[in-house]
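Engineer: Multiple structures are listed underneath, in structure tokens.
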Structure P
Amino acid sequence: MKTYILPSLKLTVALIILCSALYPLLIAGVARMTPGGGNGVIISQNGKILGYENIGQKFTDPKYF
């Protein structure tokens, strides 16, 4: 039983590190190299920044809702 538990714990720790730290950092680094820098579009009103629009596409036609 010990021969199965130790390798499975090692694999679990390795995959947690890979999937929760290394992969998101890699994707964030790739996003920084894009033309917009991965920041999205700044939404401002009267010179005051209200937020960032960076999720999905704009669907303005009512048939999409």
Structure Q
Amino acid sequence: MRVNLHYKFEPSHPDANEEGYVAYPNVNPVIEMANLIEATRAYQANVSAFQSAKAIAQSAIDILK
């Protein structure tokens, strides 16, 4: 995985390179949190659908007994 960086000119920053630029990751925490919430809800929906299918199959097996 390659991380995209953006550079900001801050010559007094301790992490600045020889030209005075500091590399910052190109990550937006708000977007990452929204993606996390979306993935969590999708996972929960899939678990719920699987449990419903399992319950229906179990009910069918119980009826056939």
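Values in this text are rule-based calculations from the coordinates and carry no lab data. Fair warning: this is a prediction, and the values are worked out from it, not measured in the lab. Cβ atoms are built from the backbone, for glycine too; each structure is taken alone.
Engineer: So relative contact order in percent (Cα under 8 Å, 6 or more apart), computed for just one structure, reads 15; which one of P, Q is that?
Structural biologist: Working: P: 15; Q: 21.
Source structure: P.
Engineer: If log10 I(q)/I(0) by the Debye sum over Cα atoms at q = 0.14 Å⁻¹ is computed to be -0.70, which of P, Q is the source?
Structural biologist: On the way: P: -0.70; Q: -0.66.
The read-out comes from structure P.
Engineer: Work out which structure the value 3.1 belongs to, where distance in nm of label points 7 Å out along Cα→Cβ at positions 22 and 38 was derived from one of P, Q. Spell out each step's value before the answer.
Structural biologist: Details: P: 1.7; Q: 3.1.
That value comes from structure Q.
Engineer: A value of -20500 was computed for helix-only ellipticity at 222 nm (-39500 (n - 2.57) for each DSSP H run of 4 or more, over all residues; to 500); which of P, Q is the source structure?
Structural biologist: Numbers: P: -12500; Q: -20500.
So the calculation was done on Q.
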